[in-house]
1. Assign the value 30, 24, 22, calculated as Cα extents along the principal axes in Å, for residues 62-125 alone, to the correct structure from I, II.
2. Of the structures labelled I, II, which one yields 31 when relative contact order in percent (Cα under 8 Å, 6 or more apart) is computed from its coordinates?
3. Kindly point out which one of I, II the value -25000 was derived from, the read-out being helix-only ellipticity at 222 nm (-39500 (n - 2.57) for each DSSP H run of 4 or more, over all residues; to 500).
4. Any idea which of I, II comes out highest on mean count of other Cβ atoms within 10 Å over residues 22-29?
5. I, II: which one has mean count of other Cβ atoms within 10 Å over residues 38-45, as calculated, at 12.4?
6. For Rg/Rh (Cα atoms, Kirkwood Rh), which of the structures I, II scores highest?
Structure I
Amino acid sequence: MSLRQPGQVRFPFHSQLPRDDGCGVRVLQMLTGMTYDQVAAMVDWGERSVHYTRWDDVCRVLRSLGWPIGAPIRTSEWSDIQGVAVVHVDGDHFLLYDSVNRLFYDPGEPEGPAVVTSHTPTSYLTVQPGERAPAR
């Protein structure tokens, strides 16, 4: 079974490897089509050299881009997640999940998207890629 299904891929895939940080920025990069540097400039890491992303960072970036979002919702089941969502999973990691096409865009993997994941969700934020604000 192939881990990829090119006909159903809706977003460009970007891996964070070989680094172990930057997953939130990579997820936002895949979702928005912006470059890593453009997204990273919108996250305030201060003087930190390790770029770990939190929910407030993800939400702030999406809101500043005009995306209509709510608040993250706690869950431990993939079946709770509908549509496209930014998902925080075990291991303090973010990935992008497209439940319509059942694809996991995990920046912690060297290739993607994948049709399976070993991660368990802890919370998610549903996003509507087609309803984002016009490009500035």
Structure II
Amino acid sequence: MIANNPKSNDRGIINVEDFDHAHNELIDLCKRIDWACSNDTTVFGIRERIRTFLMYARWHFAEEETWMRAIHYHGFVDHQADHAQLLQDAADFIDSFGPALRRQDGSAVACYFRFWLNRHMSEKDKQLRAFMGSTA
């Protein structure tokens, strides 16, 4: 199984368990947005959870891009472009609500992030995992 199979390269070890942990953390942060929307959390609290989600996504994407460069991943440019597009789409989507984000809007944001994560992980990250497994 790939999850227990680190990839060696000239810059050290890439631990695929870290890769999986980061994805699970993104999923958990998305669930926290959902929870906040359904539990009478203030709009400020919902916004903070969204901000935390996006901050972690940016960090994870940068980390993942470092890994891809280190292993000379052939799909790096496309994968990096998908990260940039996801972040831009998320910002545009949130901006579409304007300054008056309501609690019920938070559910739409969480739903959107779930879609975005599922699509990215089932396509781009699946390809990256296959590459990491085939070259380990």
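Since every read-out is calculated from the coordinates, none of them should be taken as a lab result. Because the structure is predicted, anything quoted here is derived from the model rather than measured. Cβ atoms are built from the backbone, for glycine too; each structure is taken alone.
1. Working: I: 30, 24, 22; II: 44, 20, 16.
Comparing all candidates, it corresponds to I.
2. Working: I: 31; II: 35.
Computing relative contact order in percent (Cα under 8 Å, 6 or more apart) on every structure in I, II gives 31 only for I.
3. On the way: I: -5500; II: -25000.
Only structure II yields this read-out.
4. Numbers: I: 26.4; II: 15.5.
Largest value of mean count of other Cβ atoms within 10 Å over residues 22-29: I.
5. Working: I: 15.9; II: 12.4.
Clearly, the read-out refers to II.
6. Numbers: I: 0.93; II: 1.03.
Answer by largest value of Rg/Rh (Cα atoms, Kirkwood Rh): II.
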